[in-house]
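Every read-out reported here was derived from the displayed coordinates using simple, explicitly stated rules and does not represent laboratory data. Note that this is a predicted model, so its numbers are computed, not measured. Cβ atoms are built from the backbone, for glycine too; each structure is taken alone.
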Structure I
Amino acid sequence: MGVQTGIPQLLLKAASLKPPTVYDQQYLLGFRGLLVIETFLWVFLQTFVPTTVAASANPNGKFYEVMIRKTLSVLFWNESFLYGAIIFLSARSIAIPFIKNPSKERIAQSVLCRGITLWFPVAFALALAKGSMTQSELQEIYNFKTRTNNFSMQVPYFLPNALAYFNSVFNIFWTTHNYSIQAGSTAFPSQTLWIITAVYMQSYTVYMTMVIIPYTRKKWRVQGAVFFVLAAWWCDSWAWYTITGLLFCDIVITMEFKAAAQRGIPISIPMSRLRRADGRPFRLPVWLPAGFLMVAGYLMQYLWIDFRPDLLEKEYEYHSGLYYTGGLNYEYLTNHSPARGDIYLILVGFFFLLESYDVVQRIFDNKVFVFLGKRSLSYFLIQSTMIYIVGIKVFSKLHRDNGISFPGSATVTLITCLAVVVPAAEVFHRVIEVPSKVFAHKFYDFITS
């Protein structure tokens, strides 16, 4: 009786905890909130309407599905953009506390708390996936995949026992390459848990690099970052995204980037026609090069997806095959990081706009986006499982058993998934994610007191 009454009280106490994290730059949270919406759309459409997804393994379908893929998918549910944006934004965000207060206590707390705040939510989410993905459930998913000819989704790997589950959780925070083929990711619905591995591993790239910021010249840091980015690109590492995100964090906080950007980029050419009457150089608005980068990136994405899908992954060849050969990455289909050049251009251009203009920051600094951004990890860890165990059942019941049209079934399934995912993510956020953050900070205080 005591246990029965104690568990609800414990859950209520956990749900009432306040997160210890203080967010200074709310627009970054707002961007995370936008990514929450886009990741939900990607998982849902990849499962039920795969033809509408960029780089889909189901290129043929109804005319309107193909047109949606060729027009909207690149902008609103682009898998490559989501992966890159998550890693880029992580690097842009996690160094803020140290750069604002460069002390040994701050970096020690960041390193310790980072792991704990990810370990427990991931362990609970994978336990939920393992518990719900029984043999009969996996068979139903396989039947759904076969009936709908969905070549884009994968049936989750079955974790046979508790030891396999423990090892899969351990490896999520231990694997250093080939993230996507680890058991923890393949056992997770939508096969996307590997992004946690990439984010966690790249966190240490940030930590090891940011410690030099207080002790080096600003100009040297920018120049060094350029060489680091080029080397990381060649080595097929996510670090070129990570170091660029860290560089944005550095220049925004320590170099007064926003004020300089609003003044414009000086065109320092010694020609009288390119200078003002008083001798000062003309200045180029930041939105011009930023817009050029974004247009170039999106243009490449649209060209590959709409006209030359056979060239979409050719970019991966032009990196070193770091873990299996000293030459180019000709085995890119099985050995590559999904870090793309076109997505990199889009993100760099976008962050130039975001960090330069108040109007762009206000767009993302709205209550809805910020609210979702604070819960982004919970949505990421919960939505795939809910869509698989609830959405597939609803869709099959409507479309197969009751003969309801495909668009009607998909619409009802979308509403059902939203009705399930939103409260489930909120419960996960309050009961698992926030207590994990509180515990991490309490544990740090305990071992350093």
Structure II
Amino acid sequence: MNKAYLIDTSIILDDIENLFFLYQGGENTIFICDVTLSELDKKKDLSTQTGFFAREFFRNILSDESRISSFKPLLEDSIHSINFAYNNTKIPLQIIHRPRYEIQHLDYGLNDARILEIAKDYGFILLTNDISLKVYAISNNLISQSLIRDKIDDPHSINFFHPLRAHKKNIAYSIQNNQDFLSLKNWSLLEVDEEDNTESSLYLTGKKYYGIKLEGSFENLNFDEILKEDKLYIQPINLEQKFLYTILTHPKNKITICSGATGSGKTLIALQAGISLFKRGVVNGIIYMRNTITANDKEAELGFRKGDENQKLSYFMYPLFSTINFMITKMQKESLAKRIEYKGDANSFESREATEYFLQKHNIEVMDIAHARGVSIAKKFVIFDEAQNASNATIKLIGTRIAEDSRIVFLGDPAQIDHPYLSKYRNGLVSLLKKAKQDDFLAGIVLKHTIRSEIAGWFEENF
């Protein structure tokens, strides 16, 4: 049955492919009111992914094919039909223009109220990913839905660790003939309990082996040897961190997805892995990037901040600088040579002498996601932080910039969503985690062990 949807700005700014998905080959009719067009027009000059989708929307409109719509307008309204070109398909969009809205003034939410006015008058299904607008619509007895694509029902159940048992006589053979092992994908993380037997029974010896499944075989990981060889600034302090560091620096791994709460050490270990790869000559630098979305800003833009671009970026790159400062402080405490090498105060929000020197020594740079379009990132270790605040389209944007000799790790926590149109069930991070469970090209890990202060732990558990 053909459904009539009135879509708001959030549907288009989430991903213009949503229009193609919603059209369903003509099964549904898509309506857009002039308020939404005005909002899109205000977004088109932004340098972010939001601005790109606004520009792409207008670029793909076939304006010379505009015509009076066959749908009958109400009152003084007019409706024109224009085509939106996407995937070799012309998608008809019904544009409603209302010269005079019943709602003239509101202190807040005037545009939302006018969109609801159109939906109510025409009996449309309001389609929005803006939760506040959806709730507002429902409270006014209007039918409102979200466009749920790539939703993961239970992201917290995703796990990459697998327990196995193997006989001590031939550990590798025993593992590789285990039916559970055979069913696993590449980059599965394995914790193997060693077994032995008496004449009548099997028993656990208490010895454990750790490894990964790679190219159909069990690869044993001797963490002590791996970590000793690399001479790390910061040592992984638990099993999860050791696995993360090892897969990040594995010569055959190109893409890693890591989920973990604040305090799990994901940024710290990712940075240490990048430094190790830089020292080996595998990469010639490290790039750190994250979405410029914060808990206080609905859609934070760098242009709203004071200062030059580097100063603006520093507001959003604080997690990186905090991690670097932690490394420097630890090295200064442990070595006189490091205190001499890293002069200055590292424990500061602003980049001081020691922090600047660290960045230069390891060729670490920060990049705004908006500037990644059209760039080829070659021979770099890329850390994409806060991936839960990125849409799938943003993930694709960054992923398609990565050259063959680069590596990338996506970090995030599905519980920490600041983006207005995403949720813990639908965001770039959980989409990648789901793919990592199925795709042999991706390595994934979920860090469940956190190291936090007593105060932070209390708030985590009680709110």
Structure III
Amino acid sequence: MGDDRKIKGAVDRINNLPDVILQHILCFVPTTKVAISTSLLSRRWRHLWCEVPSISLDVDTLTAASVNETLTRYTAPMTKSFHLILENITENIPYIDRLIKFAMSHNFENLSLDLCSSYEEFKLPDFFYSSDSFKQLKIYSHKIVPYCTVSWTSLQKLSLRFCRLSDESMSKIISGCPVLENLTLYDCYKLKVLDLSKSLRLRTLLVHRNMGAEGPRQIVAPHIHCLRLLHSQSSCTLVDVASLTEAKLDICYALSNPNFKFKAEPLQVMVLKNLEKLQNAEKLTFGGNFVKILSLAEICGVPFPILKVKSLTLDTVICKYVIPGIERLLQNSPDLEKLIVRGKIYNSMPGEHLDQYLKLKSLSPDQCWKSKDGFSWNKSRLNVQPKHVTSFMELVLKNTEKLDKIVVLLDERYLTFKIEYVIPTLPHNSNVTIVLSSTNKPMASEEW
């Protein structure tokens, strides 16, 4: 009886909330279909969903009649977001156009279109490219080709995923977004030169390019302050990022591709060119694969630029394949104040590929990966020992002058020792704070 009273009391408290609060709560359910199901709770809830400021329709799981009824009953005076999911496009293009027109006629600020279909005849309607209500727009579609003028005059944040975009199409889109501040391109094909020189308000650019994506190959973005770039082995060079203050870079590595060939020398050229463009950035993050290529460049005697970075984050495990690159980065960062090493690993480049390249250069991998003082580093995350952590700390302190904080996060899933065993062996420096901790969470692709 006591439990029943508690449940009834909780339900009563929820029912006593104002409509606007309940509708705000319904914004967070996965789809509008789920929100509609709450109408069965009581008479009070019967029409609540009709004025929820957000709609999410997974059309593939709904009948046309139920979708039409949902849109007919929708009467929200204030609209926020509209999310349309539809993969089975086939030849039902007029129906899709009506759904998009509904979203535009209701002046939704945030529009998300998941239209991932290989149906070649489908294209977004011309009227879609003209709106003064969009502030955020996400498009997941294989084909986005504006044949008309683009006019998204209020758009601040644009995300394009798996879109086949030519340089001309991208130029049209950018020209039609005068107040764009944030741009994300996720595996967008065909794009060769991403020219953002006319996007005067653009501040953040994220480019994610896996092994199958071809573009962009060049990035011209003189006004951005923040860059996140994950690219494949294919060349992707930074031409102009003069205003950059923060950047995060890594290389996507396809281990599952049977035709994959490791292109060590072109990667070194590209990585060093891009590093040179980051000279004035004060906050930098490099992934493990990026650092491994820097290590190859250091071993091969390629000169590094001097950096003005003050905060450096390295998403890599401590192992012999990253030590030369890290050591040179530290030596060439005279203003460095904070170093963070996160022992996470994502899509890691096998050390064997680096060894094979060194052998082709008639170099001994065993000798190349040894420290200058003769210390032998561990090969992978599986055999890191307390002595490696201690030696890493000593290496950092030896190669920095202004550093005041080191944070090292180890992946405890692969540790054979407890963190507290390492602490007494760490070097002591009254001017530098050392933080050593661990995590058991793997690095996800979304972090890039």
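Things to note:
- Answer label among I, II, III for the case where mean projected area of the Cα convex hull in nm², calculated from the coordinates, equals 26.5: I
- Between structures I, II, III, the calculation of distance in nm of label points 7 Å out along Cα→Cβ at positions 129 and 241 yields its largest number for II.
- Computed over structures I, II, III, relative contact order in percent (Cα under 8 Å, 6 or more apart) reaches its largest value in I.
- Structure (I, II, III) behind the derived value -20000 of helix-only ellipticity at 222 nm (-39500 (n - 2.57) for each DSSP H run of 4 or more, over all residues; to 500): I
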